[in-house]
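Alright, structures below, take your time with them.
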Structure P
Amino acid sequence: MSIDIQRRKLLGAAAAYATVLAAGSRAHASGFPTRPVTLVVPYAAGGATDALLRAMQPSLGKTLGQAVIENKPGASGLLGANQLMKAAPDGYVLSIIPEAAFRVPQMQKTAFDPLRDFTYIIHLAGYGFGMAVRADAPWKTWNELVADARKHPGKISFGSAGLNSTMHFTMEEIMDKAGIELTHIPYKGEADLVNALLGGHVDIGIASGPLTPHTTSGRARVLLMWTANRTRRYPDIPTLREVGYDMVSMAPFGLVGPKGMNPATVQRLHDAFKKALDEPEGRAALERLELENAYLNSTAYAAYAQEQFERQRKLIRRLNLRAAN
């Protein structure tokens, strides 16, 4: 199911979202925040997630005061989720969580349970992923790469933003459908991955906005898009569906806090981030970084988390994947 369809469904289900907050909750959050809010971005600086949040930072500063971005790359983008387990539920430590937060706990032991340990604040965006190779690579199309991979199992490598990340999982699903075997090389984020691709350390790079300068300059070329439709930036590049795989993979992400947050604090944070996402700087960043606006309010995001957890469970079972992959 695409992000757009899920968003319409969940927003419809959350039509009663505007519930009157208790007077005590309003009083508790009326002065929030009184000190800087730390926003954990669980990827390296320079990636699309980091760049979007930094584009939103000026608006957040006007609404909330100082919003400090703290990059914590690694562990499939889950270090921010881990940090929330040690944070007070007062709204001063928040984290972006990726789709992997609903997947990895079903494959290995984690410090958190995504259905019990978070307060869901706002769902933000999803990636417009492209699958790219260097300009000097021998494959001009995805079908050429598939043909070569069938002749040489495991010889061609692909890079992702981490073990069990959405990039990794989607490639596992693609390999299953295409009947090929590629070698997975995980990195700490898109910026590191793109550098590895350009440096010849990996054959295929999967990324969004950080690829653009290099495809524009001719150093890399995109073979396939994971979006629902062809993009304005790459109108000649086919989607997964167009090459025969009924798939869309956007790696959606959102903002959460520790469990037990005050509802009025959640509302204030939701409104500040929604405003920043909708302002010209936020909209421009989405377009520049090849990100799709995937807004969900707090109620709809919590419902989405339940749906994603079940979807990932079924996918893990179908592909017979474990953390060792």
Structure Q
Amino acid sequence: MKLAQLAQHLGATLKGDPSTVITGVASIETAGPGTLTFVANPKYASLAKTTRASAVLVEPEFPEIATNTLRIANPYLAFARSIEVFYVPPAYLPGIHPTAIISPSARIGSDPHIGAYVVIGDDVTIGNNATILPHAVIYSHVRAGDRLFMHSHTVIREYCRLGDNVVLQNGAVIGADGFGFARQSDGSWYKILQSGPAILGDEVEVQANACVDRASIGATSVGNGVKIDNLVQVGHGSSVGANTLLCAQVGLAGSSTIGKGVILAGQVGVAGHCTVGDGVIATAQSGIPSDVEPGKVVSGYPAIDNRQWLRVVALMNRLPELLRELRRSPKS
């Protein structure tokens, strides 16, 4: 594709040779002739001067460089759209594999692709244009909207409800039992029946080996547009607001309430019954043992204001020096 065509497709302003041919995309470190790359993080700005890429996506005010540039307000988003131009994913044509086991009471919309050894239980309803790949399992009484995409070895448990355009990556489990046990007088644990479904809104993606547990009572709710990364645990009875990101290995204990537009970075843990307000950002490995006000950026354990945490970390690095100074100081 010529660079001028790509610029038009992305809605970017081209500075350079419009006849340059682009054949693929690459990171700024590995890009070579014929590839498109991007700069969205100032950390990589200097590499734009030395990259071997044929063109670079940058913000409109980015300094002039010798390489062709496509200037656009959100280079990262534009790069994501560029990948779609050059990578063609596998096509799954409508059809039902003969080894799939589908209950006679299941209702499946038009043009599904149902792969080998899929199992679909009683009284399941699935919308149009579903793609369900080999060894996926849907328990009884599930409701799912249009364009459900289940990769291999995904599971949706009984009574769960999913909106439109939900994507489940390999190994994701929706609606497994929550971790609920009551201690008995002899010290043993009595299992609490997990009767409430997991409910996923529209445009939700749950990535590999992540779990959204069902609730003991009520429901576990995941709002529209939420993205759940690999190995995330959403505990029973939790609520996650729209367009929130739960990054790798985040853990939400039972009955957590997470607001809209929240970002919980890798390995963040939230204690049970805590409320995290809209727009909160928790940096990696933060531990949240209590409520967080909307709009806060928090770090550390227990999680505190990010700026305060940075000062604490800087002070900790100076502790040996401060201790030496204290020992040298005259005693009163």
When Cα Rg over 2.2 N^0.38 Å is computed for each of P, Q, the largest belongs to | Q
Comparing structures P, Q by FRET efficiency 1/(1 + (r/R0)^6) of positions 47 and 95 (r between Cβ atoms, R0 = 30 Å, to 0.05), which one has the largest value?
-> P
Compute distance in nm of label points 7 Å out along Cα→Cβ at positions 87 and 287 for each of P, Q and report the one that scores greatest.
-> Q
For helix-only ellipticity at 222 nm (-39500 (n - 2.57) for each DSSP H run of 4 or more, over all residues; to 500), the calculated result is -12000, so let me know which of P, Q that is.
-> P
Match the computed value 1.1 of distance in nm of label points 7 Å out along Cα→Cβ at positions 143 and 175 to one of the structures P, Q, and report its label.
-> Q
Comparing P, Q on relative contact order in percent (Cα under 8 Å, 6 or more apart), the highest sits with P
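No value in this document is a laboratory result; all are computed from the given coordinates. This is a predicted model, so every value here is computed, not measured. Cβ atoms are built from the backbone, for glycine too; each structure is taken alone.
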